[in-house]
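There are structures below to look over.
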Structure P
Amino acid sequence: MNLEKLERQTHESIDFWIDTFKQYDFDKILMKPSEQSWSLGQVGVHLWMASKGFFFKNAEKCLSKEGTERGKSKKLGAHIIFTLRMMPPVRYEMPQQVSVVPRQPESKKQLIAKLEEIKTLASGYIKRIPQSDPELKTKHPFLGWLNTAEWIELCSIHFRHHMAQKKRIEKHFGWK
């Protein structure tokens, strides 16, 4: 795995969102297409929460050997996602037990700072990948067993996956 490429692609995925938030007024960032939909700001908070609380948490478990398994593998669908470096362009419903509706951000500055934090954390994890055992993995609920590098790469893929949601929100309001 080319770590420089992974870091560049991860930063580009995060910078896409930072640039999005810089271009809009805060009141637009908070606008929701419907009561059941998320605002762009909620998408940003979701990306931050998922990165810290799911992707990086599992990467850290792989690095610390906490709750890992050896010799386990990804499911077929995961192989496709990692080969294409993208999730299928469909909407996913999270299982009720892990589904969290993100709060609206407190400010544009806070939202951008949260994503800058993810860039810094991602770089730190990427630098630690060579120290990790690629055979030590933790289980993703849908994709099977992933190692440190795969958790970080999936974080980057997740940022890109939500670009379609951004386009739907912008289209709804006629911004693009």
Structure Q
Amino acid sequence: MDYRPHYPLALKLLSAAIDVGLALGGLAILTLVFVNAFLRGAAGFDLAWSLEVTAFLLLWSTFLGCAAAVARGAHMRVTEIVETVIPANAQRWLAIAIDIVILVLLISLIVTGSSISAHTWAQKTTVLYWPVGFLYASMPVGMALCLVFHVHNLVNDMRNPPDRENTADNAAANNDDQEPLQ
């Protein structure tokens, strides 16, 4: 379920800003890798700084991408066993329990990532002399954004529990509309 339509304006803007940052970061990674490979093959040298920038962009894109996925409700869930074995009213409580475990995990990652970032901030990268802690700061920042979206999603799910019967009926109706494969 894409939660973004239910977000207040501030969270919609935050989600859109993350999406723009991811698109620009991905474009920058592709450009740097392509240009560096071209220069290495055609001119016999490479841009040493591009490897550090690409590593920073890749790591930040990973954790910001996690936040973007939480906003969309797009993280993978395997629900077949739960839906067939556990009664519908118990499934809601199980989902809430899982969401609470995820909250604890996100808080743990924020605390641990902040500690790692703080302890490595004085170290510098080899070429650009950027703080290594800035590289590691991607984890607590990304997980904090995940936490913001996850809390809002959890509150939304608790206030508006999904109607399992309508969801199943809609899925069956959508499957009836599709032409059979031949």
Structure R
Amino acid sequence: MSNQPKSVTIENLEAAFAGESMAHIKYRYFAKLARAAGAIEVAEAFEATADQEVQHAFGHLDLLYPKDKMTPARSLEIAIEGETYEYTEMYPKFRHLAIEEGNSAAVAEYDEQIEESKVHAAQFKRTLEIAAKRFAALANVEERHANHYKAALDKLNAAAEPATTI
């Protein structure tokens, strides 16, 4: 990680992404409530807007994580960092504050999220480890193929060279 501060634009894109993501989930929740109340048209309006919010969030992600700089491994590393932050810093801090306020429902929610974030981080780590092993095995296979082709090319070039006489 760089010690340089993030640019204001990056911070704004992150905030915009968070806002659009939150709006998406909130509108999905409102749609669920509207459906349960029998207000189908209201639910559909929320669902349509929620879909648009996702597209806005993806637009921000395209700028935060440019496709040409992302690999599956890098995506997993970012996910591991995020999940680890959640269970080591974010939720424990929130939990502590909820305890101070006496909000036991929030404490229980944070406890669940801490455990789930640990599980998610571990799943992403396992996936990254498996992928790394597969990429290493694939690299070995590709190296063998390359050596085979080089040997065949060397043999072909040697046969095509004119014989020299002394």
*asked:* Starting from the value 8, 25, 27, 21, 12, 6, 0: which structure in P, Q, R was P(r) over Cα pairs in 10 Å bins from 0, in percent calculated from?
replied: Q
*relative contact order in percent (Cα under 8 Å, 6 or more apart) - structure with the largest value, from P, Q, R*: P
*A value of 2.2 was computed for distance in nm of label points 7 Å out along Cα→Cβ at positions 63 and 135; which of P, Q, R is the source structure?*
P
_If semi-axes √(5λ) of the Cα gyration tensor in Å, for residues 15-54 alone is computed and equals 18, 15, 6, the structure in P, Q, R_ = P
*asked:* So if we calculate distance in nm of label points 7 Å out along Cα→Cβ at positions 87 and 127 for every structure here (P, Q, R), which label has the highest result?
replied: Q
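To test your reading of the models, identify which of P, Q, R gives -26500 for helix-only ellipticity at 222 nm (-39500 (n - 2.57) for each DSSP H run of 4 or more, over all residues; to 500) when calculated.
The structure behind it is Q.
Values quoted throughout were computed directly from the atomic coordinates according to the rules given, and no laboratory measurement underlies them. Every value quoted in this text rests on a predicted model; they were computed, and no experiment measured them. Cβ atoms are built from the backbone, for glycine too; each structure is taken alone.
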